[in-house]
Structure 1
Amino acid sequence: MTLEARRARMRESLLGRASLTVLSWLYGAGVALRNGAYSAGLRRARHAGCRTVCIGNITTGGTGKTPAVLLAAQTLKKKGFKPAILSRGYGRKAGGRDVQALRDGRSPSWEEVGDEPWMMHRALKGLDIPILVSPDRVAAAETAVRFCGPDILLLDDGFGHRRLGRDADIVLLNALDPFGGGRLLPAGNLREPKSALARAALALVTHADQVQPERLAEIRAAIEAARPGLPVAESVHKAEGVYGLKDEVRHSLRWLKGRKVCALSAIGSPTSFEAELRKAGAEVVQAWRYPDHHPYTADEMRSIESVRAGLPLVTTFKDFPRLPKGWEALLSGEVLALGIRLEVVRGKAKWEEALCGEAVPVHEEPPEEEET
């Protein structure tokens, strides 16, 4: 039984709900003590020596953070900056607090660095944007500054990680559930209370196209109440096409129109992924959802194969590296990954200001690609 399933079962009983409430109080007290220590100067953050921007959230997953980090890196690169990404590397098999680096020409396996850094490295291939992976964010930042010479560091999913100082925090809020049910872990999905937005430089509402305008207005009002004057931007996730994982053929979204498909994912927001398939015109006949970062097994692939009836199986690029060895022989027919990108549709200038601040790129701006 997954952690989320155990939580749901506990919520069903009075004793379980009471227990979760007590645990939430204890968790909240710990968060308050930690943040209070930094606010009072009892604990001090260490700055890396160059502008550092965190892209994180106050809830557990599902906000679309990875596409946001990719967009931030690409935005900075186009503006002439030399960014580097810092990632914890959740789920990696390499132990300890050592720093692993992914750079063009050097690509460790996903088991060494984690699925998200590995996927980001593939997506940024050719842009010379290094990704430093370690649970010790300070060590990763210092390694990046020493060996990569970045203008700006992008801290991936580190809003609650106060030990590394930063110049700006961009906090992502999923429009479908921006405040994690209104309760702290484990009773709800909030890592920190809404008051933590006081530390943010920008709130970026993601999946803004999946709710009504009235709901977006309510979310903006809630953000304003929690942190008056906080700039707010809105974004959507857009599918870019599908990529054949066996034949390496890239198809446009039109390929999905009118097709019956099966969906497979182990991500924070599987419903958003499946919604993109439907939006492209596909009929999702069967969907398998596993816990975030789940490493798939051969037995799970055999089980899926036994019931998918030869239909195309569509997954995500984040899930792809976690397929088991020999998956090609276990899954017949078409196996594809859906490409997703994030687009800021409201407040783009605020987004860019939060990223760049007053920093001036010291590197030449790369030439724009010619249209073909």
Structure 2
Amino acid sequence: MKNIFFLLFLIFISCNSETKSLSNEKSLSTETIDYAKNFEIHYFENYTKLKVRNPWQGADNVEYNYILSSSHKIKNSIKTPIQKAIVLSTTHIGLIDFVGESDKIIGVSGLDFVNNAKIIYNATQKKVHDVGYGVNLNYELLLKLKPDVVFVYGVNAETKAQIDKLNDLGINAVIIAEYLEETPLAQAEWVKFMACFFEKSTETSQKFDEIAKTYQDLKKLASNVSTKPSVMANLPYNGIWYVAGGKSFPATLLKDAGANYIWKHISSSEAVPMSIEKVILAAENADFWINSGNVNSLEQISNVDERVGNLKALKNKNIYNNNKICSPKGGNDYFESGICNPHILLKDLISILHPELLPNYEPRYYYRLN
């Protein structure tokens, strides 16, 4: 009996010593994060520690930590490289595809919204499954698929309950908060976070650095323009026109492309609801109109609300939408690979607003409505 108690005591000491050593151990190095504000990567001898801060709107002092290791000696860690991933946002597909591991995706939330050809094909082969969305998430299917990680995203604090439920079921839930970053390069830099799960940090960081340099070169090119055309954006939905705040991803792209975004004065990184009347009054003389929702023609724009007929951008047919690359069911690549290609998004907008700077360039994500 004493031997049993002694053995249990040793196990207790061993487990607590390991936990203590992990919490007190100093990292060997830290990944350089130049733009993103919501995550950190720290490298230790036998594991990597990831930290995500305030991963949903309104979050304050919320933090999630993840331990990744290829060693089975590190308890409570996510074993890497992972072989089976489930994603609850199409942007996660873009991040994983950037790392070159989209074949590891076995489940998605909303298959109809996917653009990635490999994912769509694998779904026809029953290698990728639609796991549902939000409150309709199919936990039974998730358990059956046995993923190494489910990548989730958060809109509000209710996301915590979803994460807790997944963890209680023995499923590793990792939250991705790239959409809360305010700049294109900051959002794209989340590829470094994703790369850790596939043990591809070195090559991914090198690839990102090349993209960042290209982006900065394009930004410098556009900064020399003598005139900055005014730009409006988006389309009303159910009588409300949501405009991107002046500190948002699209606002930053427009600024870097040499545009005068008409709502740049709004000190917010989130979408701001406005009445149609207020938007039309402010945007009446805007030179360009971009990101015009799920429409494909000027006629569809006019049918949304007859009052938009007074807008200069519509009269001059200067409306460019970002849904050039869509799957047959409407999966928009702008919201998938676009996040990882900020340099291409910027180049597209520069070519639209200042075609003299990029002669003969054909935009990848944007096209002019007819």
Structure 3
Amino acid sequence: MNIHEYQGKQLLKQYGVAVPQGFVAFSPDQAVEAAEKLQSNVKVVKAQIHAGGRGKAGGVKIARTNEEVRAFANELLGKVLVTHQTGPQGKEVKRLLIEEGSDIEKEYYLGMVLDRSASRVAVIASSEGGMEIEQVAQETPDRIYRETIDPFIGLTPFQARRIAFNIGIPDKLVNKATKFMLGLYQVFVSKDCSIAEINPLVITKGGDVIALDAKLNFDDNALYRNKDILEFRDLDEEDEKEIEASKYGLNYIALEGNIGCMVNGAGLAMATMDIIKTFHGEPANFLDVGGGANKEKVEAAFKLIMSDPHVKGILVNIFGGIMKCDVIAEGIVAATEKIGLNIPLVVRLEGTNVDLGKEILHRSGLNITPASTMAEAAEKIVSLVDQAGGVAK
């Protein structure tokens, strides 16, 4: 789950991490009211969307008067920002962060992520702040410093100081930087973050160490114990189909192809998408119905796929273990009887109650193309969609 920058800074502040003073605004009037509360001569008007690269896309403005704040708010609110992370469709700006300006002396990068290969949190830091860390890694890898954290001990003060020294934090500010890092680590662990990125982390001419920007992502599976984070959820920033999927406990991610996929198990879903591409097709979604789905859940998944106007064919690939093939079949039949089926459908069933599942589909009288293997299923759906109008290449 993603949250906005201003929400991330609210959270960081609770853990003693220094951030600029700022207020959220949903209208030009609120933007001016927020600016009037700030003591600095310079105010920053920041578009709030769940995507990076806002500055390059014109989503960050520097204002020196309240009139400029209003003008920038009028310009940004309702604007569709297109960045390298939004895709060509962009995202509409519906809220702003009005923040005090900072007298920047130097910018740094600080990030915390889960290193899955080591099953530990890794701290990544660099003297090259304000840039994409991938670019820094590619062009100047020697300017990236990495520290792995022992989960039983946590980030220690001596490690934080070592990080500060290695990225060139001035000696007189090392203690402030250490406090900053320890606070950020507490946020990461306490709130089950998957990413905590401060880019840039800045030192000011007045000797402060602050988070000029903040990107926090959270593990969806841990939200049940972080209800305060769940309250930050902005449904306007999420795909409508993904929101609908979450209501039924489905794992769904919209893609740009035209072959809908319904699979049980994340690994099998990934393999299914790969094999579709092997036969020169393009998957329209990742959809994992899980191992314990019932008829209603399967029906909801099928309706979700068919609600996508870009879908020109559907591939159902089920390996029945806990999930029984007859349950999948009943869900498919129920969904298609309600909303109709006018596009190709290929179904591959294997595992528990497979014969019963195939019999249910056969008795339904629906126009379903059976397949025995993944390769056969992928080849058939790509061919059928191609015949019906062409596969996205």
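Here, each number is a calculation from the coordinates, and none is a lab measurement. These numbers come from a predicted model, not from an experiment. Cβ atoms are built from the backbone, for glycine too; each structure is taken alone.
For the reader, a short list of remarks on this structure follows.
- Origin of the derived value 47, 25, 18 (semi-axes √(5λ) of the Cα gyration tensor in Å; candidates 1, 2, 3): 3
- Identity of the structure behind 3.7 (criterion: distance in nm of label points 7 Å out along Cα→Cβ at positions 172 and 268, calculated), options 1, 2, 3: 2
- With distance in nm of label points 7 Å out along Cα→Cβ at positions 36 and 236 derived as 3.8, matching label from 1, 2, 3: 2
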